[in-house]
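Asker: Several structures are given next for inspection.
Read the figures in this text as sums done on the coordinates, not as results from a lab. No experiment lies behind these values; they were computed from the predicted model shown. Cβ atoms are built from the backbone, for glycine too; each structure is taken alone.
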Structure 1
Amino acid sequence: MRPKGKTRRLMSWGLCGAALTAALVTPSAAQAAPGEQGPGHRPAWTLTQTGTDARFRGLSAVSSRTAWAAGSRGTVLRTADGGRHWSDVSPPGATEEALEFRDIEAFDARRAVVLAIGEGEASRVFRTDDGGATWTESFRNTDSRAFFDCLTFFDSRHGLAMSDPVDGRFRILSTADGGRSWTVLPTAGMPEAQTGEAGFAAGGQCLVSSGPKDVWLATGGAATARVLHSADRGLHWTATTSTIPAGDPARGVFGLAFRDRTHGIAVGGDYRADQPSPDSAAVTGDAGRSWQRSTTPPAAYRSGVAWIPHARATALAVGPTGTDLTTDGGRTWRTVDTGSYDTVDCTHDGGCWAAGEKGRIARLH
């Protein structure tokens, strides 16, 4: 991930949740790369064989068997057998152009929308309806001032994508046909951006949604790190200062996760390995109108976060130095794995996946 400007931006159900929590809290038979076993416990993640060394910051878990990952050098992978086999389903030409895929949203094993980031025409959106056998480019940014970071979908038709500020406000794209076409939304309902404020294309979670209309946007790089919320699919927004430190192009809120329209977790910090990240997590219980510091946050910068479904108060946060677990809704965290991951996603049938550097994609059993 680059610093500010070009460099930084290229950057029964209840039992299922209880079982996943137990898998992280107690020792397991999961396998991991050499050297990843922390003191006092065994790693919770099982690495899969992807056959590539691309870095995957985009991840969309459909189920415990089906997942999509998007990463560097125009790489898109898909599995339909729980990670035993991964298929390279990259869009034609994406590898040759070395597109930087940083976010992907999949609806099932056949339909997915993927976002490439970058300045000007490097920012693009592609859609597939046949499991990646063919792709259609549905959006190419032609404004050199725009730089798209993340996308999210409310359902299989309605979704948004966000760009760093243009003319002083974040730019929002909207689709009502599953990503086949996109329209720039008016900016009248968008608050003015702070000087230096932008999103982090770090783990596909700087723009997230919950329910049919609520969406949140995470920022950093400015004097304060903020979370913007819209309750009408991006037409009107309110901005709230988070408790995660900013004041530097490398600091801010990197990832968000909401288990419903009111309860959310924010993670972030300073992505530079030689810099500390105090107060790297925060929680909200009022849809983001206010944020409270985690009393015991993760010990380092985290770029991805996901709620474990049907466990209510249990979530995972990941980053280059490990995985942290909370069982009290984000107030306290403890490290349960030291492997490097950039993003994490969990599914309603109890599957959790994580992805990151050097082709790393893992599944939690």
Structure 2
Amino acid sequence: MRLLEIINFSKEYLEKYSFSKSRVESEKLIAYVLHMDRINLYSNFEMELTENEKKEIKTFLKEMARKRKGFDEILKEKEDTKEIEKPKEDFKSENIEILTKSIQYLKKYGVDNARLDAEYIFANVLGIKRNALMLNFHDKISEEQKSQIREYIVRRGKKREPLQYILKEWEFYGLPFIVDERVLIPRPDTEILVEECKFLLEGLGNDEPKILDIGTGSGAISISLAKLFPKSKVFGADISKKALEVATQNRELNGASNVTFVVSDVFENILEKDFDLIVSNPPYIPLTEYEELMPEVKNYEPMGALTDKGDGYYFYRKISEEAYDFLKKGGYLAFEVGYNQGEEVSDIMKKIGYEVMGIIKDYGNNQRVVIGRKE
């Protein structure tokens, strides 16, 4: 439950027991448990409470209802009987204020999901998981850590640098990946492509498939499939040597020893043939749309991984045509596509001779994956 839900629940609970100032009493109680000033409660209304915090609030509520006493009286009783000790110095209120100001700063510069990004930055600097942030907010944040947080917040807000590049690591398909300006940031939409490839390979009934990922970038697709199929033989090709440096780091990070990376302009240096699956998330943004991209994308991510500097279909044509000779009979070609490119890519594949298996949409109901099968 989020903080606002807890406040409303507590208010309604005390109202049932005829407390005349149920909201004030609820706010006092919750502010005490969270080590927060009452004035800050509503600026942090989306905050998730820990199980221990929720349990402590419920315990106080039950005692207040049973004794028909306000929170101040209950607290004084507990302190007088030494049932609870006077709290030691606690920094939660101070730390939440820093977090709140960080969120406001990001919002000022138009950052989407400002709270989420700020929480990721705090968690990264403090060396903890984001969902455990509030559990660790009682401790003092050092001046060095505050300075690091300020730097990251400015980079994310004023400079609009992508969060993933600031943190240097991002999760994709449940795996950690190193990311920086040498590679495209792995997107959740691309997980749909990996998932569809998994279904295709499982349908072949071959637990040792041969897979080629064209334009592998960070290696997110190659490595995810290699981990799903440990006996597979996976090749990741990219024209960028710098991108393959990152991909190699990610292979080591994830222990995907069955992946081989190759510097190749599409199929130019691919020596293997008879692939069960060729998969690609190529540069597909038309140049006209590229000019309108958000600053995080346009100013930081590699242009060559985003657009073909034309109509967005160059690589679909080239890969579809050349892949035919590299696939086994019955092998699959799977593409990630832009939100409105599914039909055109399907037509390109059909003209070459692929049986188009379908266009798969993402969670936003946009066209996202097109799959073709070599007859």
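Asker: Out of 1, 2, which one gives 2.9 for distance in nm of label points 7 Å out along Cα→Cβ at positions 79 and 135 as computed from the coordinates?
Answerer: Value 2.9 for distance in nm of label points 7 Å out along Cα→Cβ at positions 79 and 135 corresponds to 2 out of 1, 2.
Asker: Suppose you compute mean projected area of the Cα convex hull in nm² for every structure in 1, 2: which one lands on 22.7?
Answerer: Of the options listed, only 2 reproduces it.
Asker: Out of 1, 2, choose the structure whose coordinates give helix-only ellipticity at 222 nm (-39500 (n - 2.57) for each DSSP H run of 4 or more, over all residues; to 500) equal to -14000 when calculated.
Answerer: Source structure: 2.
Asker: Out of 1, 2, which structure matches 1.00 when FRET efficiency 1/(1 + (r/R0)^6) of positions 103 and 231 (r between Cβ atoms, R0 = 41 Å, to 0.05) is calculated?
Answerer: It must be structure 1, since only it matches.
Asker: Ranked by distance in nm of label points 7 Å out along Cα→Cβ at positions 55 and 215, which of 1, 2 sits at the highest value?
Answerer: Largest one: structure 2.
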